[in-house]
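What follows is calculated from the coordinates using simple rules that are stated; it is not laboratory data. Note that the structure is a prediction, hence the values are computed from the model and not measured. Cβ atoms are built from the backbone, for glycine too; each structure is taken alone.
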Structure P
Amino acid sequence: MRKRYKAHVRFSDIDSFGHLHNAAYFHLFESARIQCFQEMLGPDWDWNQEGVVLVENNAQYLIPVSLSDQVSVSLHVTKIGNKSFTIAYQVWIQEKEHCRGNSTLVCYNHSTQKSIAIPEKLKTVLNQLT
């Protein structure tokens with residue numbers, strides 16, 4: 001299942017050419033990911049004990065995004081391992097894809113500062129997003 005979320009282009013993310021700066025796309029990915037996790041895991045999820053750390057991010061820029069564009073970001077899970085998973089993203093303006101990318105995240109206990117197996121509830125959510 002793919003989820004799609006509205007995103008906002010900030011003035012501070014526009015470069016001297018009037019386009020969304022390449023690094024700002026990762027903020028769009030992160031925003032969609034956070035919205036999805038909050039929606040699907042709920043407000044009581046303990047991110048300290050059952051958190052994630054980002055280990056890889058990449059993007060392929062297809063068409064520039066401008067300040068006035070109405071942007072949305074879709075995401076879905078492409079890989080689920082024992083401790084890590086990968087999420088793919090697409091940045092849309094109307095029905096035209098402007099960027100695509102992915103992030104690999106590792107489940108992590110911030111108290112012990114060690115990677116952990118993907119918690120069962122999170123694994124259920126990730127499977128719904130494949």
Structure Q
Amino acid sequence: MTALAGTRTNSLSRRLTVRLKNCAFFAHHGMFDEEKRLGQRFFVDVELGVSHSDAPLSDSIHDTVNYASVYQIVERSILGSRRNLIETLSQEIARSLLDTFELAHAVTVSIRKPGASVPGVLDFAEVEYAETR
């Protein structure tokens with residue numbers, strides 16, 4: 001099957017996406033003093049478009065984006081410096097991922113904030129930031 005797969009890849013367009021869904025963190029981001037002091041939960045999704053990956057054929061971590069490393073970058077950003085806006089945080093994560101992974105050509109970061117200070121009933125507030133090289 002490897003030989004067949006190797007011959008067919010020349011005529012086929014390949015796309016590889018690496019996703020992490022619902023990464024959960026407790027942090028102290030937000031505009032209000034209570035958010036900064038008490039903290040709250042944040043949930044993060046990351047999607048990376050990977051260019052020219054040979055991982056499906058090579059079966060090597062060196063030919064793709066290591067999702068354990070992606071998680072560490074997200075964790076370091078979320079638990080690092082406090083931000084007023086999750087918009088700012090999502091952009092920082094996206095740019096850090098693109099700076100770290102040369103194979104990544106596109107990134108989308110979604111951050112959900114279940115404890116959003118909104119005068120109404122809702123499951124969460126969410127921001128999605130996308131960037132492409």
Structure R
Amino acid sequence: MSKFDKNFFLLADYASTDRDGKLMINGVFETIYAQSVPALHQTLYLVGSVMVDDKDIQSANVDLDILDSKGNSIVENKIPTLKVSLPKYNDRKRNFNIIYQLNSVKLSNYGEHKIAVKVNGKDLASASFFVDKPSN
């Protein structure tokens with residue numbers, strides 16, 4: 001059994017947390033429209049929630065990679081590792097939220113792309129999005 005389980009991952013125009021730690025997510029999307037490729041998407045947010053099954057785990061390292069429609073990494077500079085301190089265990093599963101702001105994402109081809117998420121070096125999940133040409 002995995003020590004970490006995906007609750008959800010999605011892409012948005014903006015995300016933050018309030019003072020109580022609740023996620024506030026604006027502009028959820030699955031498609032980026034580009035007249036031509038390569039294209040540069042200025043800013044997007046990967047937002048997620050991860051459940052923790054092991055009461056002894058106190059921290060986690062989260063890493064991302066962005067893969068194009070051919071499965072190639074399109075990250076020019078490594079995305080910094082997110083180091084998470086986990087909440088205390090209190091007889092139920094714990095979870096932690098992830099918000100990554102990704103800037104100047106270079107999209108070199110059309111089709112399905114993925115943001116791959118690893119926790120402590122192990123594949124956890126991915127969030128898919130599409131790069132399409134506008135219909136008009």
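Hey, distance in nm of label points 7 Å out along Cα→Cβ at positions 80 and 120 derived from one of P, Q, R reads 3.4; which structure?
This figure was derived from Q.
Work out mean count of other Cβ atoms within 10 Å over residues 24-31 for each of structures P, Q, R, then name the structure with the largest result.
P
Taking 4.2 as the value of distance in nm of label points 7 Å out along Cα→Cβ at positions 32 and 64 derived from one of the structures shown (P, Q, R), identify that structure.
Computed on structure Q.
Comparing P, Q, R, where is distance in nm of label points 7 Å out along Cα→Cβ at positions 16 and 48 highest?
P
One of P, Q, R was used to compute helix-only ellipticity at 222 nm (-39500 (n - 2.57) for each DSSP H run of 4 or more, over all residues; to 500), and the answer was -6500. Which one was it?
P
Here mean count of other Cβ atoms within 10 Å over residues 40-47 has been calculated and equals 11.5, so which of P, Q, R was it run on?
P
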